[in-house]
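Please find the structures below.
Readers should treat all values here as calculations from the given coordinates under stated rules, not as data from a laboratory. Every value quoted in this text rests on a predicted model; they were computed, and no experiment measured them. Cβ atoms are built from the backbone, for glycine too; each structure is taken alone.
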Structure P
Amino acid sequence: MPKPRALAVLVPLLLLTACGTEGGAGSGAGAGEPDLPVAGTHWTVDAVTVDGRRSAAPDGAHVDFEKDGLAQGSSGCNTFGAGVVVRGDTLTVAPVEVTAMGCADDRKRFEAEFLKAFSGPLKGTMKGDDLRLASSDGRNGVELTAEEEVPLRGTAWKVDGLVSGDTASSLPAGSGAKARLVIGADGRITGNLGCNGFSAVARVDEKARTLTVEGPAATTRMMCTSPQMRLETKLYELLDGPLGYRLNHRTLTLTDASGEGLTATATAR
């Protein structure tokens, strides 16, 4: 099996600064209308428009505007980061740095469109939980919806990547999109390992941020394609013992003591 393409490490990001001034997202508009209140907010990407053509976003696409003048998130394929400056209703995005993970063709196409739309000065319009960012000519834009933080328990998590130390990678080619898990309030973890369904007892320590799977998972016994079975073996071995977990709104990362793990995105059941 070929090794998954590793994510390239993001290069350091320089904050974009306006001529003769300093500031980041949500700071320093000066005279005129107040800045867009985006600093410290999190958004799901719903769609992008490029040259007048609108494309719906894949699962997992999101943008987080940090309080230090940075934006980061995922296109639904690779993760990205950029410097941002807000002046009134205009949010200016510096050149975006992205990782280099291989993805399905439809996700790669959307990513290219997103990177084109999420660039340069964009006029922002907020209405309720919606934020629209548009270029000056209106031909390019990004549609966002305020992202609610989801709980660890009771959420359906779709496995979308693997972790090894500081490196993340896509799922093995051909392994499909069946792998998912749900951590129930009753202390059970259930779902699919990429081929077969599984069930196990899990103990969550919210203070220590650990999830411990107690005993090997029970699984069904279907045969699937080789990539699906290889992913299943990887996940089966991972979900056997203590794991550290990290929640970032709608993203879950599980890693064992050696740094091996998975990433997952909250999705509808």
Structure Q
Amino acid sequence: MTTNEFRVIELSIDDGLATLTLNRPERKNALNAQMFAELLDALNGLRRNPEVKALLLTGAGSDFCSGGDVGNIGGNVEATSVRTSMVEYGRVLSALADFDRPVVAAVDGVAYGAGFSLVLAADVVIVSERARFCMAFARVGLGPDLGASFTLPRIVGLQRAKELIYSAREVRAQEAVTLGIALQACPQADFLNRAEELARSMANMSTTAFGMTKRLLARALESDLATQLDAEATAQALLLTSTYTRDASARFARKQAPLYQWPQLSGQGVES
């Protein structure tokens, strides 16, 4: 295992799985400028590392992320400087959403505001039964950021996204599963192991196939059928000639265990 030293995040790499942990538990892992800078540095480094096959994103302590660190909210701020900072912070969300290997988010406790936005950029979300989500921006007179106005409607639908943003109400674990925000809710003692199991399984996928599929899905709602069919044809032409596909096909013919298999879901919703 290799570990990289950061001040407010932790990054470790073990057998192809990178684990990125928000590490300000005394502030419920609130996002500040230092954390954004470290996250961007870490994500860019992971993207350049061919040994990394999947990413697990989580938070230290009892919470995922309480959102932006708004300790100084209400102070004298200039619109220009705020916009500059938000554009810079948005690079973190883009780096996460465009990460070309599987991203699994493991969420315990609160995922509020920008913390919720980070979760929405993951490919798969596993939550503990203690998880609580909230688009809290309206509570302090703000609008959604870190891409939530883009990602949330695509996950829950436009009408429900409006309700969650305008009401700034809390969403508990089971409702998050029902709405499609999370794939599965587990007891608090099990959720991180389940998320790691899933991330390690997805690390065995063809990296090339996953990256192409992720790009196809990302543009599906803005595209038309003819464009998607053409993009699928290009992807399959490349993938069918890949070493991974040749090896996987040979294993299938020999009735050997597949290179990749999604782990069995052990229950629906909160497990007992």
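For mean count of other Cβ atoms within 10 Å over residues 180-187, the highest value in the series P, Q is held by structure Q. When Rg/Rh (Cα atoms, Kirkwood Rh) is calculated for each of the structures P, Q, the largest result comes from P. Ranked by mean count of other Cβ atoms within 10 Å over residues 44-51, structures P, Q are led by P, which has the greatest value.
Look at percent of Cα pairs over 20 Å apart, for residues 124-243 alone for each of P, Q: the largest one is in Q.
Identify the structure, out of P, Q, from whose coordinates helix-only ellipticity at 222 nm (-39500 (n - 2.57) for each DSSP H run of 4 or more, over all residues; to 500) was calculated to give -3000. Traced to structure P.
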